[in-house]
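Multiple structures are listed underneath, in structure tokens.
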Structure 1
Amino acid sequence: MTAFLTGGSGFVGGAVIRRLVADGRDVRALARSDAAAATVAALGARPVRGDLSDPNALAEGMRGCDAVFHVAGVNRTCVRHRAELTGANVDAPGIVVRAAFDAGVPRVIHTSSAATLGEDEGTIGTEDAPHRSSFLSGYERSKYLGERRALETGRELGIDVICVNPSSVQGPGRTSGTARILLHVAGSERAVLVRTWISVIDVDDCAAGHALAERRGAPGERYVLSGASIRIEDAVELLRARIGRPRRVLWIPRAVVRAATPLAAVAARTSRSADPSVCPALLRTLLHGHRYDGSRATRDLGLRYRPIEETLQRTIAWYEERGILAPGSPA
């Protein structure tokens, strides 16, 4: 059994490669640079040089495979150039599904996002939750449109497309995105936070969910992958129990965060970095919070989630071993 995978040099894609290789699968992984090729080769996959915008290269790499895992995408909330989101998150899913059809591959596992659920604030997001008909960020909108593009193209061509919708993926190896919040809190004697809800899944559980979706997922369905939803206050207590930090937390009132949104817009426009670290979309997402129900993946796919305490323990240990985070003293 041979699988083709996009996004293999990334955090989630790399974990999926490790899982498939551990299951005894031959894996081909798209690589658009020498560095990406070296990364996927080190994980046990055979690099296939090409780009998501080149359907011929994709189809050639997929030929003879039993399944395609489309994991590649842009996973950033504050993005300066929206065209990057459109190309990677909206257009690429349809290109990948069409390439699978051209190569004769019958099944595509599309890595979407739990953000596509669009649940109302204060509710729990499920696969069947009504969408609020508005978007918190350009990222959320792009993943929503990309998921629709993948499913519609699959129906049009007769290709089985199964979507997996991870919540915030955490674990050893992640230092960007939402992991920056974890590093801020864990590395501070005094953290500055806003009260909200977060939903997380361990990276290895996320990879297992991909593999199970290929074997057991129903065509046209989507499966939320989310192991736990937790208040940020409780997450802080878990960190204190593990490393003794943060000793104090300054809780910013939600009304203050809302009022600061226009200032965040100015800061984002004037920032000289490639992508700003703070933007109105990020503040809206934090205030909204997310609670996702990942039980369908357990019922239908057989996915078992590890406790959030175990994910936190593994992640903090990885940071400490590499000097990213100073060792703490458990409270």
Structure 2
Amino acid sequence: MYTLAIVGATGAVGRQIIEVLEERQLPVKALRLLASEKSVGEFIDFNDESLPVQQLDHDSFADIDIALFCATDSISEQFCPVAAQAGAVCVDTSSFWRMDEAVPLVVPSVNAEDLSGFSGKRIVASPSASAVQLSLALKVISDCSPLVRVVVSTYQPVSGSGQRGIDELRKQCGELLNGRPTKNKVYPHQVGFNCLPQVGDFNDDGYSDAEINLVHETAKLLNVHDLKMSVTAVRVPVFYGLSQSINVETVGAVSVQKARELFDVMVAIELVDNVSDGEYPMPVDASGQDLACVGRIRSDMSNDNALDMWVVADNLRQGAAINVVQIAELLIQKYL
């Protein structure tokens, strides 16, 4: 039995992690819920107990075996080393540690073997939801033929910005449906009934942080550091469910039938691909699900060695909570 802590327990991802921990029945002896001072006094149910939320401080990690971080970059930067020094292994969902060469970036169904590198800093990074989802799809194809080039457009829901993004879309939709003007606080423009081709801040080259990070994280996960990628990230008026349009070119041709067979046996993926009956992945169906759904698989009519596909997953659950808990399970099974 193990003692776990969740940093950011009252946030959208933190609550999903608590739910997944209970569903997957990890051998949890005790669970410590940590958050900022404003959340102290709240209670969250876990395994038929009502657990109090405690304030995060430098003494929070005594006797903790695994600390699951789902807070800001600054919190992870400050407190992951504190938790590691206290003897915990940290699994972090922020972007702060992802490209640190001494910290493994892990999706268990893609590169479980890399987890062994956690022992240096006692920190494991969990990728962005976009990278989790994309790497699952690309792993299947790359095992059949090496990747040459990937072009991906991501359609990101407002829950990727946490509860404040969800609240902004909900409020804006209500205002617009009642003929009233909207206010923008989270996003630079109206997101209700609109699409924003911006996720994160723009760099000097015109790419956003989310786009550049997806390139780097995917290359690290797949250990293909010369992979050519082009990314466009779009914020869409969807509450839950991240969608990706993917074009992948390989060294050798991979047939549509072969791709479908490979996806059909991938444990982390559900094949939803019967366009004649209108069956293809949609955010409304992926919400609350554990698997990434793949469909619209077709040959690229401009390139004999390329495929097009459409991939959808729940960004909070499959793209964050499931991955974090699966990393914890692997740590327990092999390393602790």
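What follows is calculated from the coordinates using simple rules that are stated; it is not laboratory data. Every value quoted in this text rests on a predicted model; they were computed, and no experiment measured them. Cβ atoms are built from the backbone, for glycine too; each structure is taken alone.
Points worth noting:
- Structure responsible for -8500, with helix-only ellipticity at 222 nm (-39500 (n - 2.57) for each DSSP H run of 4 or more, over all residues; to 500) calculated and labels 1, 2 on offer: 2
- Computed 4.3 for distance in nm of label points 7 Å out along Cα→Cβ at positions 24 and 144 - originating structure among 1, 2: 1
- Ranked by percent of Cα pairs over 14 Å apart, for residues 56-119 alone, structures 1, 2 are topped by 1, which has the highest value.
- FRET efficiency 1/(1 + (r/R0)^6) of positions 232 and 264 (r between Cβ atoms, R0 = 35 Å, to 0.05) derived as 1.00 - corresponding label from 1, 2: 1
- Per mean count of other Cβ atoms within 10 Å over residues 80-87, the highest-valued of structures 1, 2: 2
- Which of 1, 2 yields 22.4 [mean count of other Cβ atoms within 10 Å over residues 240-247, calculated]: 2
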